[in-house]
Structure 1
Amino acid sequence: MIKQSEILKNKSIQKYSLIAIILVLLVGVFYKKVYIPKTTYDYTLVKVGAIDVNVKGIGNVNAKDIYNITAQSGGKILHLYTDIGKWVKKGDLLIEIDGVDLPDQLEITKVTLQKANFEFTASQEELKNQQAQKVLIKKSFHRYQKLNKQGFAARAEYDKALADLKSIDAMISASKAQINIAKAQIEVAQKNIDAIQTKIDNLKIYSPINGYVISKNAQIGQAVLPTMAIFNIVDPKTLWVETKIDERISANVKVNQKATIMLSSQPNKIYKAVIKRILPKSDAITLEREVDVAFEHIPTPFYINEQAEVRIKVSHYDKVSKIPLTAVVQKEGKVGVWIAKDGHAHFQIIQKIAQNDSEMAVSNIDKKAKIIIPSKSKKPLSEGMKIHL
């Protein structure tokens, strides 16, 4: 008969054996499900190729040339022939202002001119008649003058001939003066006609360019002053993005460099662009410099003041060794990467050639090296740490 103590001993052995089995299973599960995943890293290899270095900036769509279309003379708006968001051609009629009594003034002044012309013609004819009369009177005077000297004519007849000659000279002088007055009246009337016609012409305002209407500041029937902008029209050829670039990274930005523009309203479309102007003065508060980047092809439609992202290509490198930025880390203030070798991680300092948003060109990494990609979900890497790939 089995003793009670042996039964208890067997039960104890079975209990601890079961616990041991469970612990082994737990360790195995931990090793396979936790340790191995936590120490298994993705890796990448060095790639050889080209890399572009870009400078990024945020700006707003604007234009170099925006025309303020104003009334040339004050008055009430009769007609508006375009509207916001419309394209116009150079020479298109945009605005017509009420001329009030200008047409009547023009007709009155034309009548005044016609009257002055009549007076001028009449005075010229009168002068011709007077000059013809003077020829006869002068001949008569010379005859009486000769007879008077010879004693064959009375003094009274000579005096009358002299008076007639002086009288016709006075009339000729008066006619010449009248002709000059008529000339002056004609000149004044013509200038008045030109001035009134200019005012009438200015009642119609035409587009100075092929452009796009971005604002309308008045309505039909509204009284406007000559200085008031009724329409604002953009010259689309001068459309650009006024981009703000951190002055610390703006040194390599030059006029005529290539760039790209992405508009907020079209996030999936990239527009080719080129730098047209760099302002020489930075903002003292934001420490940014304005760089004006022009579109190569104008977006349709476009919106003034729309936000846009600009990327400026400042340099290009061919046939360089490059790695993804996700592999680059800092360790004790030094920039480098983790290299997998013989199942262990080793930190290697790298020498940067250039860098963009996603890649870094380096000069001192073996092209066959397996570069570990660190991950926050993995165990932090340390020198000599055992790893899995």
Structure 2
Amino acid sequence: MATTPRGFAQARLQRLAEQLRAEVDSGAIPGAVTLIVHDGRLACFEAFGWRNAAERRRMTPDCIFRIASMTKPLTVAAALQLVERGEIALGDPVERHLPALANLGVGREVADPRSGEPRLEIEPARRPITVHDLMRHTAGFTYGTTGDSLVQRAYRRSNLIDDQQSNAQLVVKLAELPLAHQPGTTFEYGLSTDVLGHLVEVVSGLTLERYFAEHLTGPLGMTDTSFGLRNGAAERLAEPQAGTGAGETSAIPRFDPGRPVLWHSGGGGLMSTAADYARFCRMLLNFGEVDGVRVLARKSIEWMTADHLPAGLAYGAHTRDLGLAAPLPELGQSYGLGVGVRTAAGLSPVPGSPGDFYWGGATGPYFWVDPRERLICILMLNEPDAARRARYRALLRALVYQALD
């Protein structure tokens, strides 16, 4: 634990460490890493528990985690770099860059007049998907794993979540399937950011991994952030624990050195450390630059972290499953470009400030940035259960804000 900078009360901040140690001791979680930066100074950087509970290998601050959907803000940042260079625009039809996605249909469930069973009718899209739609999840794509609509069943049959595919192969699969909603009408969390990742590849001529390394993670000094494990990094990978009951986390796949992941998923494929991700967050908080290295313009960051969901928008049936991050007006929250954003001082069930932005991953990690308080908070954790994830994220927010003077 670093010396607590002015603005934090040491004794109150220690409550967070005590809570996480208790969670490890009870077997609820294998371990965790927390990193908090306040006003440019390190307030907390601490590891708890085990990176491999079965083998009793201690967690260390430099452990590597699967960050799942915390990949999405990086993919959006990469695409915004292309916008700054004039190579794409948010208003561009996606089919201009990815012709396979022209003339997509939209699935509509209707009752069969003879059997009464639901069947899928395909109606034409009323307008093309735009790059803007991909960045804010209004394209009409969904996830096949979050529900059981007929479109989602078709997604599952097409094996869209396949760690051995390429982004190009994913887009070919999607081109044969209907959208879940008319473009621009509905916030539906799904594969939009994966499609955006392939768009970055096509426009830049680089794989997404190479693009990140040359234009984003490399310049920012994020040396442990990639779509796979570099030489020697497997020893630092934080693995989920196996078992039953409160500590069950076997839904997260364990690392298999004999079958490395090939898919550069822009929606959820990265591995990273707390320190690496903090550098990305510092870039966002500092309006595009860290330590004299600028990767995005100030106005691009302001644009990225603004509210991008228009009034009158519908919300997909599983939006509320996003829990504390759900971009619902009744929670005082919305969605920007790749990040959730807080739009009101009240309404949210967790503390924060209007203008703070955040996201998390289905494997457990979570971050938020509070520009008003000059605050960055990161929790690296293996926890795939949605209810338990929400509990730890709420706990983190509550115990961080109560420690502020």
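Bear in mind that the values in this text are calculations on the coordinates, not laboratory data. Since the model is a prediction, treat every value here as computed from it, not as a measurement. Cβ atoms are built from the backbone, for glycine too; each structure is taken alone.
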Tell me which structure, out of 1, 2, gives 0.96 once Rg/Rh (Cα atoms, Kirkwood Rh) is calculated.
2
Given that relative contact order in percent (Cα under 8 Å, 6 or more apart), derived from a single structure, equals 22, which label among 1, 2 identifies that structure?
2
Determine which structure produced the value -8000 for helix-only ellipticity at 222 nm (-39500 (n - 2.57) for each DSSP H run of 4 or more, over all residues; to 500), calculated from the coordinates; the candidates are 1, 2.
2
Distance in nm of label points 7 Å out along Cα→Cβ at positions 45 and 77 from the coordinates reads 1.7; which among 1, 2:
2
Calculated from one of 1, 2, distance in nm of label points 7 Å out along Cα→Cβ at positions 141 and 333 reads 11.8, and the structure in question is 1
From the coordinates of one of 1, 2, distance in nm of label points 7 Å out along Cα→Cβ at positions 69 and 381 came out at 6.3; that one is structure 1
